[in-house]
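Listed below are the structures to be examined.
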Structure P
């Protein structure tokens, strides 16, 4: 954590989440009873049944808070974590979504588990963040961050795309298929896993490259150092045939010859978890490992 004293807590809710405003009010009351100041981001404030504190834009709130608590699913936490990373604000996730790999505190235990974390009983982990740039004609067209993955994929037309992959200056291969996923260890349990990629432990300094429906079946996922710069060149594209997506939330259309660079971002994301949490407990629970059918 950026400091040991927590005075101001930022609250964030799932966008238009069912009942999220009620849960935010409940959490705000709990935090205020502990003598903490509460700030809500503007988007979440619109869903509140009653005011619970000052509100401000997401772009500004990171400089004003010592801790962030997101109520929603993993998508909510991804959005918040990217925005707060440069301010070194630790994030707690309360699960109102479905799987909840990142948002690991159940709503029914919210006050108890948040209280324990505030009392210093927690695990802290830093998750690798990705930085992606789209280059066109020698210019940086777009640049942004992702916690899960950067995905180059075909557009609406059911037609394979062709791309070249480089690791640093070294050519890896030329491939055709539906696209490729560059995932962090956090993102290895998201789309990359569905596409047949390996599950990486969150602490690994590594990136995984997973082809999506490759035309050549020998084109398999590979794992590289997190210090690598992954460079993808799309070739032979028609307009609208492909796009790049970050965390499933930020999307840019690609043109023939565009170059996408993905590397480890300067900042990381700090997540706070209950003491009893184990990464393998999460995998068993969320993936149904050991379930008897």
Structure Q
């Protein structure tokens, strides 16, 4: 059985391929249970559900929500949570996603204003309204910094997306929409779904590593601040090592949380379906 419960698309957020190609690739790879989990977007869900039926793939509705997590001590950090098995037509959820989408667009404009100030210092021509429009035209799903980074590469201002982040997009960032964990949990649960902490030990992503690399301290942060709001933990992730997987499986069992897993595939490269995720994960989701 092949399982992948963490896949992104160009249709909904920052994947490289539209949902039609993602689902076709899932069929070619023999994936039997999957979920498209685009960032703050359900734009790909209806098509994914229809194609999953055609391809005889068991499908779970999904989304990845970025949350502003404020520990009792220390500064606020960003964490990602996966929502599953919810009603994609839920009114409250869709209204909140609309507000978040508008904030993303405002944020992108503010980031570009700040970057332009730096361009003035470096003697680089400013990004114009025409440039902004071209970036918008390249976006199929949720607008984000990767779209700006890609455009800076296209313009020849930087050589790589990573260079764009290193030189400009980290330094001149603007805060994301301040969605709290309590609000995220309520949105997903009220829509009939469950909320799962995503990739808690991802060393290169939005994770508890920003608090500590120590797995025990990460577990303590969850126990003290999150258990009432979450239903599960993503144990298997493309960038989790064996120690992290074993730790979070044991943690989930201790607290009677469901366990999920996925590649977090953005098709850069295409890795979906490549992880060994136990078949028992499938039994935790209602048909």
Comparing distance in nm of label points 7 Å out along Cα→Cβ at positions 93 and 181 across structures P, Q, which is largest?
-> Q
For structures P, Q, which has the highest computed value of distance in nm of label points 7 Å out along Cα→Cβ at positions 117 and 133?
-> P
Value 11.7, 35, calculated as Rg and Dmax of the Cα atoms in Å, for residues 229-276 alone, assigned to which of P, Q = Q
Consider the structures P, Q: one of them gives -5000 for helix-only ellipticity at 222 nm (-39500 (n - 2.57) for each DSSP H run of 4 or more, over all residues; to 500) as calculated from the coordinates. Say which.
-> P
If Cα Rg over 2.2 N^0.38 Å is computed to be 1.06, which of P, Q is the source?
-> P
Across P, Q, distance in nm of label points 7 Å out along Cα→Cβ at positions 173 and 253 reaches its greatest value in structure Q
For distance in nm of label points 7 Å out along Cα→Cβ at positions 21 and 221, find whichever of P, Q sits highest and give me its label.
-> P
Work out the source of 4.3 here, i.e. which of P, Q gives that when distance in nm of label points 7 Å out along Cα→Cβ at positions 29 and 197 is computed.
-> P
Check the numbers for relative contact order in percent (Cα under 8 Å, 6 or more apart) across P, Q and tell me which is largest.
-> Q
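Coordinate-derived values only; no laboratory data. What you see is a predicted model, and the numbers here were worked out from it, not measured in a lab. Cβ atoms are built from the backbone, for glycine too; each structure is taken alone.
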